[in-house]
Structure P
Amino acid sequence: MLQAKVLVDGTAAGKALVLTEPLSLWGGLNPETGEIIDRRHPQAGQIVTSRVLVLPSGRGSSSASSILLEAVKQGTAPAAIITSETDGILALGAAVAREMYDRTPPVLVLGGNDYAQIQTGQQVEISANGMVFIKT
């Protein structure tokens with residue numbers, strides 16, 4: 001059990017998709033399909049839909065919040081987002097999605113060793129208070 005810093009609260013569960021590099025959702029994620037479309041990204045072609053998206057941070061454009069918002073609207077968003085550093089742009093997209101669509105992926109921050117414990121394919125559950133449970 002890991003305690004995360006909560007940027008946008010909520011509960012979620014899903015299989016982890018751990019990205020090895022930051023991702024800009026603007027130009028990097030297709031909100032209609034949930035596919036990572038940045039062909040230079042190591043996880044290009046992976047689908048984030050209903051996954052617990054674990055990434056070091058977002059990258060670049062403030063427009064990433066609108067892509068996350070659109071993915072929530074389309075039903076292709078991750079179940080949750082866990083970063084290793086605070087990302088206000090992702091948190092903004094999630095917070096606006098909650099206001100507009102009454103649903104959103106929780107956005108959490110896990111530092112250092114806690115962040116490194118999550119591996120792609122593990123089942124991850126997130127409680128409303130930011131507790132992260134890794135099921136093996």
Structure Q
Amino acid sequence: MRWFSELFAAHHSLVAVSQYTHSWAYAFDLERPLESLAENYLEAFVNRSFDYRVQLKLNFIEKYGCDGFVFFSNRSCKATGLGLYDKRNIIAEKTGLPGVVFEADMSDVRFFSEEQVLGKLEPFFEQLKTK
């Protein structure tokens with residue numbers, strides 16, 4: 001994470017929002033434990049439709065006034081990466097913003113290559129400079 005933080009800081013950029021971390025922040029009602037468990041499960045973005053996921057990302061972009069967007073295709077969590085390249089294309093077309101998808105694995109460092117990630121992110125940062 002430090003490497004990403006320093007990379008984004010070097011390009012005067014920041015990550016405004018992450019859907020992934022909020023996916024597991026459940027709120028349980030102890031008076032209705034099974035019902036609240038079901039509600040939490042159904043509301044998680046990984047259990048929602050493709051169109052819902054696109055709209056959620058569009059809402060975040062608008063809410064935070066983003067100049068671009070970065071998607072992480074996580075090999076250890078296929079459900080979060082479903083359709084990311086299509087989502088990138090749809091969102092870029094709707095917003096006119098640059099977007100990029102990079103791939104790695106949060107659990108296995110053998111699937112992380114600084115060179116590959118930089119190969120995706122450096123052109124993205126260049127696009128941001130021209131906006």
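Can you say which of P, Q returns -16500 when helix-only ellipticity at 222 nm (-39500 (n - 2.57) for each DSSP H run of 4 or more, over all residues; to 500) is computed? Intermediate results must be reported in sequence, preceding the final value.
On the way: P: -6500; Q: -16500.
Structure of origin is Q.
When percent of Cα pairs over 21 Å apart, for residues 14-85 alone is calculated for each of the structures P, Q, which structure yields the highest value? Could you put the intermediate results ahead of the total?
Working: P: 9; Q: 34.
The structure with the largest value is Q.
A value of 36 was computed for relative contact order in percent (Cα under 8 Å, 6 or more apart); which of P, Q is the source structure?
Considering all the candidates, the number was obtained from P.
Given that semi-axes √(5λ) of the Cα gyration tensor in Å, derived from a single structure, equals 20, 17, 13, which label among P, Q identifies that structure? Working shown, then result.
Details: P: 20, 17, 13; Q: 28, 18, 14.
Label of the source structure: P.
Tell me which structure, out of P, Q, gives 16, 13, 11 once semi-axes √(5λ) of the Cα gyration tensor in Å, for residues 46-109 alone is calculated.
Going through each structure in turn, the value belongs to P.
18.0 is what came out when mean count of other Cβ atoms within 10 Å over residues 6-13 was calculated for one structure; which of P, Q is it?
P
Since every read-out is calculated from the coordinates, none of them should be taken as a lab result. Nothing here was measured: the structure is a model prediction, and the numbers come from that model. Cβ atoms are built from the backbone, for glycine too; each structure is taken alone.
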